[in-house]
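Just so it is clear, none of the values below were taken in a lab; they were calculated from the coordinates. Owing to the predicted nature of the structure, the values given are computational and were not obtained by experimental measurement. Cβ atoms are built from the backbone, for glycine too; each structure is taken alone.
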Structure I
Amino acid sequence: MKKNMIKSLCSLLFRLALAVAVAAIVLAGACILMDGDLQEVMTAFFLGPIEDEYAIAEILREMVPLIFTGVAVSLMVRCGQFNMFVEGAFFGGAFLAGVLAPVLGEHFLLTPIIAILAAAVVMGAVGYIPAKMKSSLGVNEFVSSLMLNYIVYWVVMYLIHGVAADPDYPNATMYLEDAMRLPLLNEDTELSSNLIIALLVAVGSGLFLFKTKWGYALRMTGDNANFAVYSGIRAKRYVTASQVIGASLAGMGGASFLLGNYYRFQWASLPNYGFDGFVIASIAGNNPYAVPLAALFLGYLRVGALQVSRLGDIPNEVIYVIQAIIIILFGAQFVLSRKKKGGKKHA
């Protein structure tokens, strides 16, 4: 067990080092092409995110949605499911929290907790649709869940422009009083306690995946569904359960993020945190324990890119180029590792 943990940690550190190298190379290339000051840009990118407590708080704030969506994706991928509804569930969970909290009233801790749990339950129920279609009808979950994102988006847009809108504030939900929101860890930097919830979710999901019989069955289904069935595991049940759990965690993440960082829901588009979850899961090797470290890395990169963009030399969009390259690298690594496992099974 210890050897496996050390091996996993070394693998994660190697992936992070590789990602850092990619970021540095791309950033240096962009700097040269745009005639920027290479030393100034590199200093801003790598040291800017830790220059003061506000920059550090921004990294930690950026980690929250990445942890939730990264864990959600990890659990589904470990079961062999490539469900894209994490994006829609995060968005829908945030909307539900923005609507429910004012209805529940000003009750310290009780209101945000109930709103977060409700968002998790509702988004899990919606996520059951593509999950059941996959397990019972064999419908590709990638396509059905991707389309479901836009169904949720347009339903929310309809509601936020109508019955759920604040009469005094167009295209937004009612204002959230402090007692309706999650408490702050630091009032100066406005760092929310949703970070603690995110870390607990990562640890709890890791315990579930690696320390319970249900987690073992879920992993076995993802590794070899036919062998899982032969072993007496109800593979279809875990195919459904993994996607429902993932959607629930994403919905919880959206609600926690909104109630910790915003005073009303007024998102006009999908935030892309669900898609970021695949980046985080790839870097973390689909291990919930490693997700916070991967989220810290990506959050650091983003805050560093923001620091660089303030210099005016390099546009902030460069970070998305870096992110895309990381996806390609780790996506290829995942495919090759799966082929290698398949080759060993047939040998």
Structure II
Amino acid sequence: MKPPEKKLRAWRFAGLLTTYSCNARCAFCYVWGAPELGQAMSPDDAVAYWRQLDRVAAIDGRSIEIHIAGGEPFGQWDNLLAILQAAADAGLPPAQKVETNANWATDDDLTRRRLTALHAAGLRRIDVSTDVYHQEFVPVDRVRRCVAIAREIFGPDGVRVRWEAFLNEPVIVSGMHPPDRDRAFVEAQSRIRERMTGRAAFQVAPLLAQHPIERFEGRHCLKELLKSKHIHVGPDGSVFPGVCGGILLGNARHEPLDEMWHRLADRWRDEPILAPLVHEGPLALAERASRAGYEPRPAGYASKCHLCTHVRQFLFERGEVPGHLGPSACYSPTPCFP
């Protein structure tokens, strides 16, 4: 059988994380979103990134598909609207979607005004997140209001609920005793299977079935890192592949994204985090970390993403591989290792 080609695919899908700030601290969040993270992506930066990414997508004869996410982008409403308007004024293709947890949808008039403004700025789809993790922080009536009014403005095909089952049958863990909350999280994972990165690696993954580190031998990340055609760009310019928050491909404030793609396409094998993950997977990263004192979890790991995040947290805390791990918003703000 021919081995898979290890070649970086052109980026065709990109999320602009306009902020890491969020009203919630969801247990699964891959960027450790929190209210105190107030940084914002400027409209000028967003337009520049958009143009650069469109040049990358053109390598495959495509236009870039941009979505706006966070954190919670509606928490900085004026900036969100300014970004979409700036992109329209620059003649860029419309954003594919904006993602929100709908916490801001506190009354019908405000919700209708904001969604109408986004539609007028060219947006054609809104994704509303709701599940056991979001419902710990966001009243479900706000989500239902946002979804109902969005369907009036964008049409039924212009609204996606992630996940509809939780909208119909909410699971409210606020006020639950910790063991009951943990059971609710485990049950949710049997239904939706979130990736165990970021906060999830420390708050959800340890609740799931654990496996010894040897289980992950040969579990490489070629598909996630080179083949996904998907990146995220943070408000500080940090660029990471797909939803693998914390693995830095570069910084868009210091290197145009089209130049970054060409650099990585030519020299990704020289990257000290990317290369071992593509070739061998997180176990190779753990072996490297062991030379700096990393010790595997005695209980094991729920998945290769759990292992990878745990190892990267260790390396990040010790300042290992600077420039290739970050930003701090993608790692626990509380040290996890002595």
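Kindly point out which one of I, II the value -10500 was derived from, the read-out being helix-only ellipticity at 222 nm (-39500 (n - 2.57) for each DSSP H run of 4 or more, over all residues; to 500).
Details: I: -25500; II: -10500.
Of the structures listed, the value fits II.
Assign the value 18.4, 60, calculated as Rg and Dmax of the Cα atoms in Å, for residues 119-302 alone, to the correct structure from I, II. Only one of I, II returns 18.4, 60 for Rg and Dmax of the Cα atoms in Å, for residues 119-302 alone, namely I.
Here FRET efficiency 1/(1 + (r/R0)^6) of positions 159 and 263 (r between Cβ atoms, R0 = 35 Å, to 0.05) is compared for structures I, II. The highest value is that of I.
Here P(r) over Cα pairs in 10 Å bins from 0, in percent, for residues 71-110 alone was calculated and came to 26, 33, 25, 16, 1; which of the structures I, II was it taken from? Could the numbers behind the result be given before it?
Numbers: I: 26, 33, 25, 16, 1; II: 26, 49, 23, 2.
Computed on structure I.
Between structures I, II, the greatest calculated value of mean count of other Cβ atoms within 10 Å over residues 31-38 is seen in II.
Work out Rg/Rh (Cα atoms, Kirkwood Rh) for each of structures I, II, then name the structure with the largest result.
Values: I: 0.99; II: 0.96.
For this comparison of Rg/Rh (Cα atoms, Kirkwood Rh), the top structure is I.
Compute distance in nm of label points 7 Å out along Cα→Cβ at positions 23 and 143 for each of I, II and report the one that scores greatest.
Numbers: I: 3.7; II: 1.3.
Largest value of distance in nm of label points 7 Å out along Cα→Cβ at positions 23 and 143: I.
34 is what came out when relative contact order in percent (Cα under 8 Å, 6 or more apart) was calculated for one structure; which of I, II is it? It must be structure I, since only it matches.
When distance in nm of label points 7 Å out along Cα→Cβ at positions 167 and 287 is computed for each of I, II, which one produces 5.6? Going through each structure in turn, the value belongs to I.
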